[in-house]
1. Match the computed value -10500 of helix-only ellipticity at 222 nm (-39500 (n - 2.57) for each DSSP H run of 4 or more, over all residues; to 500) to one of the structures P, Q, and report its label.
2. From P, Q, which structure was distance in nm of label points 7 Å out along Cα→Cβ at positions 12 and 60 = 3.7 calculated on?
3. Using mean count of other Cβ atoms within 10 Å over residues 28-35 for the comparison, can you identify which of P, Q gives the largest number?
4. Could you figure out which one of P, Q the value -0.90, -1.06 for log10 I(q)/I(0) by the Debye sum over Cα atoms at q = 0.21, 0.23 Å⁻¹ was computed from?
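Since every read-out is calculated from the coordinates, none of them should be taken as a lab result. Remember, predicted model here, so these are calculated numbers, not experimental data. Cβ atoms are built from the backbone, for glycine too; each structure is taken alone.
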Structure P
């Protein structure tokens with residue numbers, strides 16, 4: 001889909017899921033082929049915004065929220081390097 005729509009992409013949001021619904025998980029928490037997806041973005045020369053849309057990663061304990069946020073940042077940094 002990325003390759004097909006390439007020239008029309010300006011910004012996109014990403015999240016993961018297990019195929020049963022739109023769960024908005026941190027990349028790596030589901031079944032998305034992230035290596036393939038990031039390769040497709042590189043192949044089309046995408047330079048737009050990639051936004052993590054992961055509201056499903058909430059937690060009521062502040063320290064858990066902080067840890068989940070740090071983890072999401074590290075995952076995003078890893079994705080950029082794929």
Structure Q
């Protein structure tokens with residue numbers, strides 16, 4: 001899942017070298033944190049959050065084989 005989010009994010013942003021994806025996993029869920037440069041936040045979120053929703057939908061579909069909930073968090077580079 002981490003690689004999938006990273007590939008999608010790198011293709012969307014202007015500074016692909018600043019994309020950082022981390023993954024934390026526990027018994028029932030997996031949290032994927034995506035950090036991008038502050039200039040690229042709008043590209044990853046999209047108008048009215050449509051791009052972010054699409055990323056989450058693709059990850060959820062890819063994770064359907066696993067019996068875990070996947071949460072994608074989009075963080076600013078400053079956090």
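1. Details: P: -12500; Q: -10500.
Considering all the candidates, the number was obtained from Q.
2. Values: P: 3.7; Q: 1.5.
Attributed to the structure labelled P.
3. Sorting by mean count of other Cβ atoms within 10 Å over residues 28-35 in descending order puts Q first.
4. Q
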